[in-house]
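Have a look at these structures, which come just after this line.
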Structure P
Amino acid sequence: MAKNNIAHLEELHKEHSELINNYKQCFTSPAGEQVLKDLDAAYGNRSSYSSNPYDTAYKEGQRSILLRIKSMIKERKED
């Protein structure tokens, strides 16, 4: 059973590494950097707060996508 767990963890690590590499390829190309810059301008430096909680949740969802992309690119650069 331990061998199955190790094999499963190794497979998950491999899949995660491939996904990180895909993020890097996509968002460090000239076109990807331009898209990331646009997303950052649109969603990165603004408040998510609204008096309407649904608007707040929606805006925070937009921001979380940007943070995910940045996190994946940063993670790859540190490997």
Structure Q
Amino acid sequence: MPLIQFDTVEGALDKETKIKLADALTACVVDVIGEKMKDHTWVIINEAPEGNFFVGGHKLSPKIYHKIMLEKQLSEAES
């Protein structure tokens, strides 16, 4: 069975975003492997405490993550 693990910093994703993410990742598996795998696809979202998650040598905080997500939303709204 497919197992997808998504690692992020604690507090970066709210409950609604986690659900959307899990649905989207599951849909990717279905698109590639087939509909029968939907009920057998696991998605695990791991949240590392702030100070334990680094990108490019820089500590990633929920504030930075939220800023990136907001910039994406604004960009999509302008399109």
Test item: distance in nm of label points 7 Å out along Cα→Cβ at positions 13 and 53 calculated as 4.2, pick one of P, Q: P
Source structure (of P, Q) for mean count of other Cβ atoms within 10 Å over residues 5-12, computed value 15.6: Q
Structures P, Q, by relative contact order in percent (Cα under 8 Å, 6 or more apart): label with the highest value: Q
Test item: helix-only ellipticity at 222 nm (-39500 (n - 2.57) for each DSSP H run of 4 or more, over all residues; to 500) calculated as -27000, pick one of P, Q: P
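Only the coordinates and a few stated rules stand behind these numbers; no lab work does. Model, not experiment: these values are computed from the prediction. Cβ atoms are built from the backbone, for glycine too; each structure is taken alone.
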